[in-house]
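What follows is calculated from the coordinates using simple rules that are stated; it is not laboratory data. Keep in mind it's a predicted model, so treat the numbers as computed, not measured. Cβ atoms are built from the backbone, for glycine too; each structure is taken alone.
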Structure I
Amino acid sequence: MKKILLINPATKKDRVEIPGQYKGSDIFRYPKLGTLAIAGVTPAGYQIEITDETIDIINFDAGYDIVGVSAVTALANRAYQIAAEFKKRGAHTVIGGCHATFLPEEAKSHFDTVICGLGETLWNDFLSDHNKNPEISKKIYSYNQAGAPKDLLHGAPFAARFAEGRPGYAAGHVFSIMRGCSKACDFCSINAFFNRRVYKRPIAEACGELKNLRHPIINLVDDNIYSDPAYAKLFFAAVKNYGKHWLFQASTDIVRDRHLMKLLEEAGAKGVFVGFESISSLNLAGSNKNHNTVDKYKRVIDVFHEFGIVVEAGMMFGFDDDGPEVFEKTYDFFYKLNLDLMQIAAVTPMPGTPLYDRMKSEGRIISDNWDDYDCKKVVFRPRKMSVEALVKGTEWLRGEFYSYKSILKRGIANFGSLGFIGTLGYYLRGNLGFKKNHSLGLDYPP
């Protein structure tokens, strides 16, 4: 029986070095659903294992036949290191994920096989070829220009769950009902990866999987559930009596849909990640994020709170309209609005995105070291501030927003809306988790 190892790499700062000694807060450590999905579609006849470098140390000498790695850009160099070690030991190496999809020839120079785009079908195509002759599987697998078939997720085997619940991981399950996003933000790898296509699971199949998941916390990793409002309404109406707590992602325009917001509340929604990105209308327009309106941010937060949902804002700094004053202005803006959580990142032009192409053509990219593309380091020349000012400003904002004074003030203000479970279970744990990780200099988000 052939042995397969699937690996989720980690940055050097996030990588576990001593067994059982995990770095930072566990609330951000979940198994990656993409890896679980690949394990789930792998046919019988293989022995399959999963290693996550945030909780595991790779065993390079366990005699694996096939080693698969999934990597975003910040983890590409680590993926290449892993491939080199396994190649020395005779393993067949495979890479998938965003970076390999956008730069397949680069990835192929390090790995035997590259899988571009959604991997469920292509992975099995690779395994079939590898069984016939490993040499013919040493190539780049991709869909034609039309992309993956729209019904790709119909009848797909459920994700493998054996990696969940391991020591070091947050409690709960990762879950998916759709892939992709209908928006066209020019900095977004997801939009580039899926080419604005949205792939949906049949609701009956998603519900069938959900019924088998025992833990009440469900981390819905789909990038924007509002990509198909009608589908989202049907799904959350179907699961409102399942007794789950949902963490999800959505665009700001979802709050206009009171019907869906009520269904989310009834289904047990507790937290949302929303890409606010900037408090500058010029930045939003320049990023093709026209569905965001700065003077409606207060309403967006208030509506989520009305339905008992903790709001985590994705914010990026270094856009062309950002000067050194943007950090204090952003702090004051969201402090007054009692925003619950803020993911603070430097604008990072990722390969494959229109933003990267534009920055490259303007000669503003200052680093080609993929390790620097972790959303904390700065890899381009900002227009209205220095690189040093951008780095120091984001660090200052993390310290101020996650100060105990700020956490206490915002928590007290929002307690009436969020209640005990929302405040203690999600708001407080989230704030303290960010505070801890930032104090340790960890690479969340990569």
Structure II
Amino acid sequence: MAPRSPRIAFINATVLPFDTRWRVLENCDVIVADGRIVALGPNAMARRAVDRRIDATHLVVTPGFVNAHTHSPETLARGLADGQGLHDWLDEVWRTLNRLDTDGIRLAVQLGCIEMIRSGTVAVVDHFRQYPPRLEAVGAAAAAYRDAGFKALLAVWLRDGIGPRNRSNDAKRQIELCAEAAKRWHKPAAGLRIGVGPSGPTRCTDKLLAGAGALARDKGLSFHIHVDETKEEAGEARRRYGSTAVRHLRELDLVWPGLSIAHGTWLTDADMRDLARGGAGIVHNPISNMRLGSGIARLDAMRAAGARVALGADGAASNDSQNMLEAAKAATFLQRLAVKDRRQWPSTLDALSMLTHAPAEMFGLTSGPLAAGGPADLVAFDRRSVALAPGNDLHRQLVLCHTGLTVRYSVIAGRMVMDDGRLTTIDEAAVLAEAARRRMRGRHARRH
């Protein structure tokens, strides 16, 4: 992140701060300086010196969104392995992605940042997979996020429970690699965090899980892990442990506020209560769950248990986008197929909260609502788009009509990363051209 940014004023905007009252503030000024919102409200511009004034009469300003679970290398594998379940999909997609060079990793991160910035996201939890884990790969991803001015938590993907035992998947070596990555690149004040990211309980030995947990607690890192993505994985945990995966994590003393689990599609009611009591969070990934046929997560039960729930896109090869408003719409509608009681259906405001409030609490990458004194992580949508016409309910239309939205400005930690529709930190044309040169092809013939 840039150490100092110009003072910028958005004048006469419509602001949706996503506060507890879900207000709509018309004719509102937003003043940004030194990475923070220094003033927000009508006539906030009065008697303030700024470097730049932006006429925001036709803009809707909101908090930036958080993508709470993805795998950045998958941006190079969009559109592949369609019609396959998780394990066949993994075999096809990751056979190539596990071997990316540092240039490929940088390209994959940049592709993801382009789409996320253009759709209103300002921060990501990247469950960063390269197998075996390589320090130079983590460094390449960290540098790409830093240069893009994009906030990121890189949860380094770990696994030692499957395949032949050798030095490359040794638990001790992998934990040491995470510790070194944290030493080099864990810089929360600069918008970059390192976390530990075991693949899943049944794909890791208890030695690795416990060691990763000890490192996370000692260094104040996040512990991010897949749990019960599919019914088969939930069954494997019961066969191996004689209990659920969450109960096993609890027995290892790994259910604490630093824990976040991805998916949780097949959690039991007791699992949800254990996670809520421990202060752990769940990341719901509705689109990848549909894409891979993994199941419909019981979002209503998670929320009723008191668990914190954020939303993730999951990797771009299992979604196949990184648009968080698309994930929000899917999360809102999918429950209506699974839950008969309409009182338990999540609202669009619930979905927006899962994009902002919940991940702010779980990961600390952003602050959630917009407020004077808070971090300047905001986006400005063009109100003249068909998606926001006629303006009946702007909060609902953000979620339900997202395909017609246009992001005009994106500010991350006070830095303008999109300026009137133009990316300022990434050469978009060059990235897209390089992506075309690295085109991947699936092993299976297209089915019509």
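In terms of FRET efficiency 1/(1 + (r/R0)^6) of positions 273 and 417 (r between Cβ atoms, R0 = 41 Å, to 0.05), the structure with the greatest value among I, II is I. One of I, II was used to compute mean count of other Cβ atoms within 10 Å over residues 305-312, and the answer was 23.6. Which one was it? Label of the originating structure: II. One of I, II was used to compute distance in nm of label points 7 Å out along Cα→Cβ at positions 89 and 401, and the answer was 3.1. Which one was it? Structure of origin is II.
If you work out distance in nm of label points 7 Å out along Cα→Cβ at positions 337 and 393 for I, II, which one comes out largest? Structure II gives the largest value of distance in nm of label points 7 Å out along Cα→Cβ at positions 337 and 393 among I, II. Looking across I, II, the calculation of mean count of other Cβ atoms within 10 Å over residues 137-144 that yields 15.4 traces back to I.
Work out the source of 22.1 here, i.e. which of I, II gives that when Kirkwood radius over Cα pairs in Å is computed. Can you show the working numbers first?
Values: I: 22.6; II: 22.1.
Computing Kirkwood radius over Cα pairs in Å on every structure in I, II gives 22.1 only for II.
One of I, II was used to compute relative contact order in percent (Cα under 8 Å, 6 or more apart), and the answer was 19. Which one was it? Intermediate values should be presented prior to the final figure.
On the way: I: 14; II: 19.
Checking each candidate, the match is II.
A value of 2.4 was derived for distance in nm of label points 7 Å out along Cα→Cβ at positions 185 and 297; which structure in I, II was it taken from? Working through the options, I get structure II.
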